[in-house]
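Quick note: the coordinates plus some simple rules give every number you see, no bench work behind them. Keep in mind that this is a model prediction, so the values were computed, not measured. Cβ atoms are built from the backbone, for glycine too; each structure is taken alone.
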Structure 1
Amino acid sequence: MATTAKRAFLDTFQNVVLRPRDLPYKVMFPGPTGTNAVEAALKLARKVKGRESVVSFTNAFHGMSLGSLAVTGNAFKRAGAGIPLVHGTPMPFDNYFDGTVEDFLWFERLLEDQGSGLNKPAAVIVETVQGEGGINVARAEWLRALQDLCHRQDMLLIVDDIQMGCGRTGGFFSFEEAGITPDIVTLSKSISGYGLPMSLCLFKPELDVWEPGEHNGTFRGNNPAFVTATAALNAYWADGQMEKQTITRGEQVERALLDIVDENDGAGASFRGRGLVWGLEFADKERATAICRRAFELGMLLETSGPQSEVVKLLPALTISPDELDEGLRILARSVRETA
């Protein structure tokens, strides 16, 4: 039974997701969580390149196990490791310096200093939209330049699509809009379609250098998740309507946030996002927590993100109706007004 369910999922994933996008990835089941997928990606990149360091970015979040924490930027999360986190090299994310520093200036200088030896990074891992880091959206041109840099410098490009993949930004993969093809992609969270634990590590066929049993585990894929994931792909992705719906709902959110920012012109309000992931920020860094607390009192769950919890994070269900979304946005606007 398990083999049948697994085969049904793989066939559906290939036919509904990969082939229409001309993505030739192999599919690996590294374990049930997102951090399992990231660990597999990091191990594979290092094994392929024979080098240890992996470049990540400011405010990145990639998971809570040791390898993932080493490429995570959040100081609070990193402190929980209890040991030094090594073999990770942080670099500025897109627009980290508000346009005052040329893209990849520091990165290029680092690579020049390291030359072509074993000190060069094996890979770069990036989120196209940093969810826990504050809803920081990478520009498409920045992502294309990053891919070009990786190709020129013999480094693999890993896109962590655990939170932003599976349609969160519109397309099934968040990197589609930029027109790039990462060497390795990690997926989790929404992939099972029903909240069941499941994750995937996708990689180009030429990178499959695993020895039999070299990266295994007890819970590598499970029968109920295969069944629900297959059903979700067929229900929501076979006809292309989910992407259009998410973009439409995203425009609804954007209009509401524009009104909120206009209404709070003197409070240093701003917002950013794509699809159905958005962040709302104020000059007063503590305002986000107050807004989320008030929204909870009014019956809606919100969370904060960013290094100082300074961003109100909007992450509604992709299946949300226009009326439900409008209700939530009204509660948000009320919470903003009542915490002014």
Structure 2
Amino acid sequence: MNDHTGTPEIAGNAQLLRDLQHIRRSGHLPHALLLHGERGCGKKLIADWFVRLALCEHPENAPCGECRNCRLVRDHAHPDVLYAEHSGKRMGFSVETVRMIRAEAAILPNNGDLRIFLFTDADGMSIQAQNALLKSVEEPPPHALFLFTAETLGSLLPTLLSRMTAKAVFPVQADECIRSLTARGYAQSDAENAAARFGGNIGKCLAYLSDETTRKAAETAAALTAALAAQNEYDVLRLLTSAAADKDQLHRTLELLDAQLRDAAVLALTDSPVRLGCDAAAAQALALRLTPRRALKMHGAVSEAFADLDSNVGGVLTVTALCAALMSC
């Protein structure tokens, strides 16, 4: 969909966009909307599009991309659009930030009928912050609209979730992802390579193509999955030790390894094509040797490694313990 705003075209999720446009034209915008889906599937892009949709001065053609409100939102300069600031190790939202948003929600709009408050990546929001926000979402001022993005529904409290309209955002088909990447200027071969890694998840493909840390992490996580499938302890330790030379590299590698373990666990039980990892073939090979109990133990080992890193345990010591734990599963 091209909204003529200069924002990258939204690929896929056409039904979701049509549904939101219908809601806008009917004049029944939700007071709280949650866009949920896996990382990289376009939730923030659609959230920005929805803000323009909600504030556009031409509801029958919203978002027009040409009115004053659309231009201000595009430039992140609209006085009635506030982005909640992240804070803390989990990049959540502090209670103080939530209280500030609640105070702002009581203020009337400057340019129209709505003020919109965005909480992107809300998965890290603490229970205390969610509880502090609950009353504002439950009984908002008529001019306030709260917009959230999160990877999973389970990251939010049921009491808060029950006050929202939740809409799923999905990755696109691999061929559509490749077209989107080439439209951004990437070579066909590079786009195909990225899509082979991450399917139709455009955000992950863009990170893979533009960020060396992500690219190395994907290659290492794929090799680790294959080594675990082959029960090759030497390769597992070698690969983990190499990643441990850089903390960011190690963290990203473990995230992708955990996604690979999830994919393998799903494939061991079903024929689901849905994947979160970076190498479908390696995940399938591991699935042949995996039981649900073993998958759960491996996930627990990776989670413990994350906890060690958060506690400032050295990278080499962390991966040595992780290797031993994974091979004993």
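To test your reading of the models, identify which of 1, 2 gives -11500 for helix-only ellipticity at 222 nm (-39500 (n - 2.57) for each DSSP H run of 4 or more, over all residues; to 500) when calculated. Here the read-out was taken from 1.
Suppose Rg/Rh (Cα atoms, Kirkwood Rh) works out to 1.01; of 1, 2, which structure was it derived from? Mind showing how you got there, number by number?
Details: 1: 0.97; 2: 1.01.
The read-out was computed on structure 2.
A value of 9.9 for mean count of other Cβ atoms within 10 Å over residues 79-86, calculated from one of 1, 2, originates in structure 1. For the read-out mean count of other Cβ atoms within 10 Å over residues 151-158, a value of 14.2 was computed from one structure; give its label from 1, 2. Here the read-out was taken from 2.
Where does the value 19 come from, among 1, 2, when relative contact order in percent (Cα under 8 Å, 6 or more apart) is the thing being computed? Source structure: 1.
Starting from the value 3.5: which structure in 1, 2 was distance in nm of label points 7 Å out along Cα→Cβ at positions 71 and 207 calculated from?
Details: 1: 0.9; 2: 3.5.
Considering all the candidates, the number was obtained from 2.
Can you spot which of 1, 2 the value 18.5 was calculated from, given it is mean count of other Cβ atoms within 10 Å over residues 167-174? Among 1, 2, the structure yielding 18.5 for mean count of other Cβ atoms within 10 Å over residues 167-174 is 2.
With mean count of other Cβ atoms within 10 Å over residues 263-270 coming out at 13.6, pick the structure among 1, 2 it was computed from. It traces back to 1.
By the measure distance in nm of label points 7 Å out along Cα→Cβ at positions 55 and 279, tell me the structure among 1, 2 with the highest figure.
Details: 1: 2.1; 2: 4.5.
Comparing 1, 2 by distance in nm of label points 7 Å out along Cα→Cβ at positions 55 and 279, the maximum is at 2.
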